[in-house]
Structure P
Amino acid sequence: MAFIQCIDALYVVGGGAIGGLFAWRLSLSKDIVVSIVCRSNYVEVKSAGYMIDSAQFGTSVYRPEKVYRTVEEAVEEEGPYDFVIVALKALPNIYDSSERIAAAVGKGTIVLVFQNGIGVEEPFTRRFPHAVVVSTVTFVSVKQEEAGMLRHGGFSMLASGVHSVGNGMQAQAQAKLQFLSDVFVSQGVSSIIEADIQPYRWQKHILNGSTNPVSVICGGASCQDMAKNNYCCKLLEETMAEIFVLGKKITGKSFPGVDGIVDPQTATDYIRSIPVPVYTSMLVDSQSKRPMERDVILKNPIKLADKYGVDVPHMKALYAMVTMIEEGYAR
């Protein structure tokens, strides 16, 4: 595996909280050169880097080696890349994430989809049959409080698995993915590789698919406040129950139980145990009148529920309300 001895080029598209945090950890390795595309925070990150306050890793300033405003600008200078991490918001009703990174992907590139939600891998699989598409589920609490200023909690975990791979590339894909996982581990990030990653994606969706839309409907409540309110907690748990049933029906497997979450009750117990108020990304987007990840959080699972004959009335009601709220931005 000679490539482990050389410097691999890694490219992060989406320099927000998730992209910035994990680019920082990878940049500490001598085996990888990290480039990053920033959009809304480009000026701040380009001039001063990221100011990071991490309960797990301490306080640090991370100055990326190369910061670009667009994918095209990066590729003109140095692409294509060995690895591309996609940390863009998943908004298929607004844009195709796979199209946005296309110029950076060559034959044999490992595309790691760090996006939240269900069905996020498919656009990449369709567009890049010659490359390797990896589904990566992030278990981490990190927020960009201001442009280039990240606050991270005390835990970071990645679970990855090959979703699709070009002909004859399986062995190389596994070796490269293992290399990247080892780099994450060497820099303090828990990282595992699974043959079937979907149970982990559905595990994360227990919280994502419930707290995100409900927080928007509640008008700004933290996850803890929702879990402490009897009526709202009941809504969360009934929505989570639908996700449990649907995810197990589709994967045919039990969920891995990350954070001790094995049913709706343990999920809301976990939420209440978090000491610092947590506000969902969908709520933050709604308050800023930005598009929400409603398709990958709700619409895609609802389509699967209809296909597999699973009743999800709470998810359908939440989707209807969130959609109307977003459509009301222009009023």
Structure Q
Amino acid sequence: MLWRIHMFRWAVCGLGRISHRWVKVANGIPDMKVIAAVSSSKSRAEDYKKRYEMDYALTYEELAKTPSIVDAVYVATNMSGHQKTVEMFLKAGIPVLCEKSFALNTKQAKSMIDTAKRKNVLLMEAMWCRVLPANRYIDQIMKEKKYGNIISASADFKAGWGHGPKSRVWKKDVGGGSVLDLAVYLVHYSQMLMGKPKRVIVTGKIKNEVDISSDIIFEYNNNVKFDLHSSLQFPWISDTFKIYCEKGNVIIPSFYGANKVIEKPFSGKKIIKKFEKIDGFTYEIAHFAELVRSKKKESYILPLSVTYEVMELLEEINHQLGVTF
């Protein structure tokens, strides 16, 4: 007899722009459905429920009081609300996939992680670039030293389009600035490749108490240096990560949503490795559901220790820029 895996039931909490794309992707994955819209506004949750033909429209407190109706919740509120919301759901026993940046600072991140461990409930940062096949391939070949040791790296994540004058990215109270919005991807990617740097050097531009741009240098042992740049003021997207190694260079175009890797060995032909072009949310959602179904309490790809280490680096970057949260 063939046994069908039960329908994985998601709630989405925080019904802003990014949630619409996330819901459409989740509903397109077999044996998966977003059944509950969760908001601080009951009327907004009702409107969202009708739009996507969901079963429930709930406030945060209502979901926490009825945890058995879902298998997991995706939290996509403003960063300023992550800690309170995530901890409420963890205490109710609901596994939480929390959108990046994970928190505003290390104090909040530690509290969230401690709550997950104390309650023995799965918590993972929704950093999709860490679970993409292209980037997992990069992680693998760098660990195997296919091109020898890493000598240096350079990367940009600059994206000014889509941010009007009232955008959350300009507002300190909700976690604005390029560091928590864009540089978080650069820091995660660097952490994947080299771990935590021994020295961090940062300059940038500040406006209304948040950064408009940041220029970051990570220094590691053996004189390895990463040169990273983020900006919210750029006419198009610049998002390439370049890794320079002893025996060749590796380029990842659109690294945060990568589906192609270009390898340039110093001896031999250039290699272009392509990966399936599907929405990056797919891998993040499927991986988290796999963890829940197998009763894991932490991701083997993106453990909480890595999320916390990245948060430490983001906090140090903001500190050097004169930005505090």
Determine which structure produced the value 0.97 for Rg/Rh (Cα atoms, Kirkwood Rh), calculated from the coordinates; the candidates are P, Q.
Q
Please compute mean count of other Cβ atoms within 10 Å over residues 135-142 for structures P, Q and give me the label with the greatest value.
P
Per distance in nm of label points 7 Å out along Cα→Cβ at positions 159 and 247, the highest-valued of structures P, Q
Q
Can you spot which of P, Q the value 4.1 was calculated from, given it is distance in nm of label points 7 Å out along Cα→Cβ at positions 31 and 239?
P
When helix-only ellipticity at 222 nm (-39500 (n - 2.57) for each DSSP H run of 4 or more, over all residues; to 500) is calculated, the result is -10000; to which of the structures P, Q does this value belong?
Q
Please state which of the structures P, Q yields 15 when relative contact order in percent (Cα under 8 Å, 6 or more apart) is computed from it.
P
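FYI, it's all coordinate maths here, none of it is from the lab. Quick caveat: nothing in here was measured; it's all calculated off a predicted structure. Cβ atoms are built from the backbone, for glycine too; each structure is taken alone.
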